[in-house]
Each structure stands twice: as C-alpha cells, then as structure tokens.
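Next up: the structures, one after another.
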Structure 1
Amino acid sequence: MAGRRYVTDKVLWQALEGTGLGGFQNVPSRNLSAGQQRRVALARLLVADEPLWILDEIFTAIDAHGVAALERLLVDRVASGGAIVVTTHHDLNLPRCTELPWGAVMTMVSEARLPVRTPEESVSVLSAMKAVFSRDLKTAFRQPQDLLNPLLFFVMVVTLFPLGVSPEVSFLREAGSGILWVAALLSVLLSLDHLFRHDFDDGTLEQLVLQPQPLFLLVLAKSLAHWYSLACHW
C-alpha cells in the first residue's frame, strides 16, 4: 500500500480503524461502496505518512457520520504536523482552516508560474510498461479463480464433445485438432472480460488514460501480462 516503505500489520489496522473500515480488511475494494472506496484512499494516505495531503471532494457519497469522522481525521493530521489541501463543496468546520475562493486560487497558480514536466522528463515508457505488467501479474495471481474458470471450460468442452457428437476413433482423429483449437478459443474469450473490468471498476483505467505515456503501449503491457498469466495457469 505504501510503495517501498515497510508497513507493519499494526499500522495497517490503525489506518483501517481510523477511516472506519474496521472489519472490511478481507473485502475487495471493488465490492465496497463509493464512500468506502474513498476511505480506502484515505487509509493509503495514513499508511504512506506523506507530509502533504491533496484531497479532492473527499466528502462525496459519505453520510453525515462519515463526514464527522473524516473531519476528526483531518484535524488529527494537522495537529500531528501534517498539511492538507482540500477542494470541496462541503462546509468545513475545522480549526486552523483557511478558505481560498476559486478565483484566488487561479490567480496564485498563474502568478506562481510552476514548472511543467514534459512526458520525457517523467517516468519513461519502458518503466511505465514494466509497472503495468508487474501490477497485472500480481493481481492475476491473487485471483486465480478468474483464470482457472476458462481452463475448466476448456476441459468440459473437450470431454463432452465426443459424447455429444460421436465417440468413433476415426472421427476424433480427423476432427480432434479442430475441436481443441475451437475449445481453446472459446475458453480464452471467457477470460477477456477480466482484462479491463477490474480496472474499470476501481478507476485504474481512467488513470491509465491520463498518463503521458502512449496508451496503446500501456494496453500492450496489460495484454502481455494477461496472456502470460493464462499460460502460467494452463
């Protein structure tokens, strides 16, 4: 959760409890509500222990009890020495909070003349492809059932085809190779749904589209990871 920083189980539990996610540690993020997924993002911030938090509309899709809990979390963070920048339409009731209207923010940005990093100065294309490839492999091996289902389908089709058509050895000798290829193609098509579905559910797909690296190369890395994980399971 926190990149290269080593995190103990105690810190993880404290982050989950602090964001109201105690008891959800075994629930996949894609099965959580929109408000709970926002709390997952806050828990990652707590674990990473970054000095500056930049939060955008964190109170959206959260009930009144959750809003109060998040406000206490922000107050505790500032009291511990952290800094927080929040954009929200919610009326904040926080001490030591400075409100900046949108017009003042735009004026500050235009006057600051912040340097803009070009895609060449950011992460290289090869490094981005390696990161996507590695992430998708780890995700695939954490959910082996998504890859075993096509294999079971392949075995069922190959086993039931002779029973449904003809068990004659001469017929199977002539049509066997075609049956195997068709069954393999159909089973692979079953696994294609998992190539982008999880990324679409948790918002990762949107982040890939916004990356400065060419999108087709990132998709190529995802596809290679998908086929490699299938080959490993088969």
Structure 2
Amino acid sequence: MPLDHPFWTLIVAAGCGQRFGAARPKQYLELAGRPVLMRAIDPFLDHGDPDRIILVIPPEDSGYIQAMLDEFLPGARPLLVPGGATRQNSVYRGLSAIADDEARVAVHDAARPLFDGAKLGEWRALLEDCDAVLPIVPIADTVVEARDGRVSKLLDRRKLGAVQTPQLFKLAILRAAHMDAIERGEENASDARALVLALAGDIRAVAGDVNNFKITRPEDFEWAERELKERDD
C-alpha cells in the first residue's frame, strides 16, 4: 500500500523526570555515550521522514538541545517547539506546528531510547485503515483493583496490556481529540490514546517490545545500558 500522506514524528521531551531523581532531566543523560534524547530520535531518522521531526522541549533548554544536536546528530534539523505545563498541552503544541491536516503523526516519549524503528513501515500501513495504532505488551503480573488499602477486584490480565510509544495517529483525528478535551475541560490526559478513545476512535493494537521500555527509575537506565551492550556485541 502506498504511503502518500506526510509522516511526522513528534517526540515529547518537555518533562523534568522527577521520578528519576537526577539533577538533570533523564532525557539529557548519556546512555552508552550518547544522550537518551538523541537515541530516541535515531529510529525516526532511519525509518521515518528525517525532515519531519518535531521535538517538544522545555522553552529554556532550546540552546542546550540545539548544541546537543550539533554534537551528536549534526545532520538532523528537527523543529524545536516549546512545551506546555502538562504532557497533553505539550503534544497539542507540537501538533499545532503541523500544517497539513492529512498528515500522519507518531507521538513518542523522549525517555524510550530503544525503539526498533523497523516496525514503523508496517504500522504506518495499518494506520490507513483506522484512526490510531498502539503498541501493546502483555502484563505478566497478577493485576488487582485496590482502593484505600484494600483489594476489591482481581482483574483478568489476559484482557489487559501496557501501552508503549510511538503511538501513530491520523493527525486530523488526534487534533480533533485534543480540541474535544479542551472543550470538556480535560487538561492532563496521560497520553494521546486516552483522548482518541474519548472520541470512540478506531484504535488498533500491535505487538510492542519489552525492550522498548520507558526510563523512569535509575535501574531502568542500567537495564538500557545492558541492552545496548548486548546489541553491540
């Protein structure tokens, strides 16, 4: 199937990474010699459209990130967009930088540096027949519903999955979902998928990759370094 629509990548890098506990945002830390953010960009340079990459960043860090790009990805020229107070607002600001409403967009976390970009072609083709494509990994542990320190329900993990990024969307659908959220007063959705679900959009699940994890804690960083070392051996 020909993929005629412009394909944009929107990498959300505006968070401060409070849970990680480092002095600097985790996306700026070096992972096996290169910043996490640069590694998050790599798959989209190789398998997406290198001229259609948007980085949503803290406004005060634009000079720092440009210097990082010049050092580690001198040929890359992503569009730098200042982020907002929440992830939802940061994604919306990134989407506002895309003029073509017929475009498709992949929304990715800057803290996921191990994504295998070879999957993008297949996912883009699937997106032509739906509104969104989400990578999902199975949940291995028993999952319960708990409230006020008491377990109230045992959930069927066979019907559950953990959502990863990149999440692929038709731009017009995702933009409409954000506008709908604004009208409803929703300001802090955890990710774009939640907003599209609110519109009853057609969302397809694809197999994710357990190695495409989000760096949240220091031990995740150590795991990522081991994974990169295994890839290089």
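For this structure, a couple of remarks:
- helix-only ellipticity at 222 nm (-39500 (n - 2.57) for each DSSP H run of 4 or more, over all residues; to 500) from the coordinates reads -21000; which among 1, 2: 1
- Which entry (1, 2) yields the derived value 2.1 for distance in nm of label points 7 Å out along Cα→Cβ at positions 15 and 31: 1
- Structures 1, 2 were shown, and relative contact order in percent (Cα under 8 Å, 6 or more apart) at 24 was computed from 2.
- Highest-scoring label, criterion being volume of the Cα convex hull per residue in Å³, for residues 79-150 alone, among 1, 2: 1
- For the structures shown (1, 2), volume of the Cα convex hull per residue in Å³ is largest in 1.
Coordinate-derived values only; no laboratory data. The structure displayed is predicted, hence computed values, not measured ones. Cβ atoms are built from the backbone, for glycine too; each structure is taken alone.
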